[in-house]
Structure 1
Amino acid sequence: MFLKKQKSESLMKMRTGARGETIPDPGSQKLLWNKPPLTVLVVKKISDEEALSAFKQLVCWLIEEKKMVVFVEVSVLQDGILATDSKFQQIKSKINSFKEGEDDLTNKVDFVICLGGDGTLLYASSLFQTSMPPVMAFNLGSLGFLTPFNFENFRDEVSFVIQGNASLLLRYRLKCVVCKKDSLCSVTPVKHIDRSQSQVKTHALVFNDVVVDRGPAAFLCNVDLYIEKKLVTSVQGDGLIISTATGSTAYAVSAGASMVHPNVPAIVITPICPHSLSFRPIVVPAGAEIKVVVPPEARNSCWVSFDGRNKQELLHGECVKITTAQYPVPSVCAKDPMEDWFNSLAECLHWNVRRPQKAMSSTVSSASITSLDSVDLSS
């Protein structure tokens, strides 16, 4: 178990009239354990030899040196290469296995370690549809925007996190519910909808984004967008991306959205190839209820996916309702939330990379360059 600490001395005070308010310093979020973590879930990128080598080293070290209880997915343990590894076979009997969709890991795991890329972290998030323990992500993937740790010094890095006081970033998730046509859940606030209701087709917590698009249809996607029960606009184009601040640097940024720091409590709404020059991405407050409906007059149905998974058809009259989930993903930082994010922008997206402007010659004054008198207009 863990606690998030905010030091009172690191709060910035803001006065509004006679009432005092505080804005938390993003760097003040720290990981504190109520007691040392005893159980750890290790999630590995599939079909990757580099990740497999790292997985063997990490699991053996956690069991033999740290005396921790390790959970691993059954499909990972069935890898043929592991069956020929004599050292791994000696500790295999000490590993607890589980199957996605069958075993509930809630309240069984204190700590999560991911070995892979951003997709591995998204998958780990999907395993916890309520509260999620702190997650530490090692970059063994293609991009690594969300995975700030390098595996070379994994023993020191993991030991430091287990000891506590590491920087923590709470990444907001979205609660998403697909409601059947003319069902009561289509008018019930999404925060009150439970996954057990028969009128609910899908109930999911989303880390990056929900995408509503035209799927295989040749026609434009036509959906109505509601925010806080008010019709905001009708969307005609290839679709909509509704993302968390974390997801703003994924599909949304490719579609023209601004990049939003994960600490910002917001939901980003981005059109995909809109058939309008004035339809720009917008940012709404976290907690706002968003509803996307396929109207009866639409030429075709639409499709919806959640973090790129579980793609399904949205029929006429059906809707997807979205708001900020009450269960974030506590991500352990390599340094701190601000430095990690800007390092990812620079290293992964090459944000604002260009050749620097040459320095001005000392023999030429700035006045001579900007003055019209110095320009030979006869030429």
Structure 2
Amino acid sequence: MTTTNTMIDEARELRDEDRLDAGRLDAYLKSVIPGLEGTPSIRQFHGGASNLTYLIAYGGRAMVLRRPPPGATGAGAHDMLREAAVMAALRPHYPYVPAILARCEDADVIGTPFYVMERLEGVILRSDMPPGLGLDADGVRRLCTTFLDRLVDLHAIDTSEPRIAAFGKGAGYVARQLAGWTGRWDRAATAGVDPYADVVEWLRARQPANDSRLCVIHNDYRFDNVVLDPADPLRIVGVLDWEMATIGDPLMDLGGALAYWVEADDDPAFKALRRQPTHEAGMLTRREAIAYYGARTGMDVSDFAFYEVFGLFRLMVILQQIYRRYALGQTTNEQFAGFDGFVRCLGERCRRLIAPGGGAR
């Protein structure tokens, strides 16, 4: 099967607040990447809500630049140089990682540290499945299982290789994550936000006692972070956005992925959060995805409640951090204006799941 060029993920004009110094960038890139000639064109991918991603093109040669947003705060957040280091370490073991072309620590070039990687041209799925993909329900199911298979492949990487082992901290991952994200939640508070103390206390009480399973985890594995082959959309050619990758519990990775997994019969408020086509006929349900992952890996997934609720809570924190930047005037991007409503939606979903008989599973 083939796709049309209209489904290739394309960059657009720069937002005014996200412009960078083209002259300084051009001089730097030509000093570190051989063979660049002429004046670069610079455009922006508008799909993300956290870090900024640009398309840099010198004639027929295209590359992608990643940088943090203005006003970015939080220990460990928006660390582009770490992301580049993780990608470089993983690429020999996981061929879906784009090649790193340059890493720049000097904030004087464009105002922040950044890195540049090869561009993987392909289809990136957003809210709805493009009709031009030509996938029936069986094809959608195969795409869904392929998506989960690539996560299984990632979790099977040998973590004893020194460069890979270096970006994790060993046992105790779940406890560190719970402490870290609850701390971020407290720091991201804005006027009138519900503290959801009951959700936090439930997570603290239910965190797994045995926290020893360790593997490479992506930590933001979603359909809009994978690139599909334009000639065969059932084949994944790239996985993007490695900022939060680390060594940790694989079920935390699966729980994080399922936080974005909106189904066709979910409640209207949660459906308003949908940013990927998991509602399409043929897609596995959340329960089916958990069972499929368990069957592929041999892991016991019978008690998934903590991982499901934590995934939703972590997404709450991410959206609240972004909303706080908007509320403080650190970004004027109007797509963030309603993120406080999304935070409430996720918080109430957590409450329904942890309530007696509420369905956490």
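FYI, it's all coordinate maths here, none of it is from the lab. This structure is a prediction, so every number in the text was calculated from the model and none was measured. Cβ atoms are built from the backbone, for glycine too; each structure is taken alone.
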Quiz prompt | Parent structure of the calculated result 32, 24, 21, given that semi-axes √(5λ) of the Cα gyration tensor in Å is the read-out and 1, 2 the choices | solution = 2
Quiz item: Just checking, which of 1, 2 has the largest value of mean count of other Cβ atoms within 10 Å over residues 168-175?
Solution: 1
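Here FRET efficiency 1/(1 + (r/R0)^6) of positions 40 and 144 (r between Cβ atoms, R0 = 35 Å, to 0.05) was calculated and came to 0.95; which of the structures 1, 2 was it taken from? Each step should come with its number before you reach the end.
Values: 1: 0.95; 2: 0.40.
Derived from 1, not from the others.
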Exercise. Taking 2.4 as the value of distance in nm of label points 7 Å out along Cα→Cβ at positions 88 and 248 derived from one of the structures shown (1, 2), identify that structure.
Key: 2
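One of 1, 2 was used to compute P(r) over Cα pairs in 5 Å bins from 0, in percent, for residues 232-319 alone, and the answer was 3, 12, 20, 25, 22, 15, 4, 0. Which one was it?
Values: 1: 3, 14, 23, 24, 22, 11, 3, 1; 2: 3, 12, 20, 25, 22, 15, 4, 0.
Derived from 2, not from the others.
A value of -5000 was computed for helix-only ellipticity at 222 nm (-39500 (n - 2.57) for each DSSP H run of 4 or more, over all residues; to 500); which of 1, 2 is the source structure? Spell out each step's value before the answer.
Numbers: 1: -5000; 2: -11500.
Working through the options, I get structure 1.
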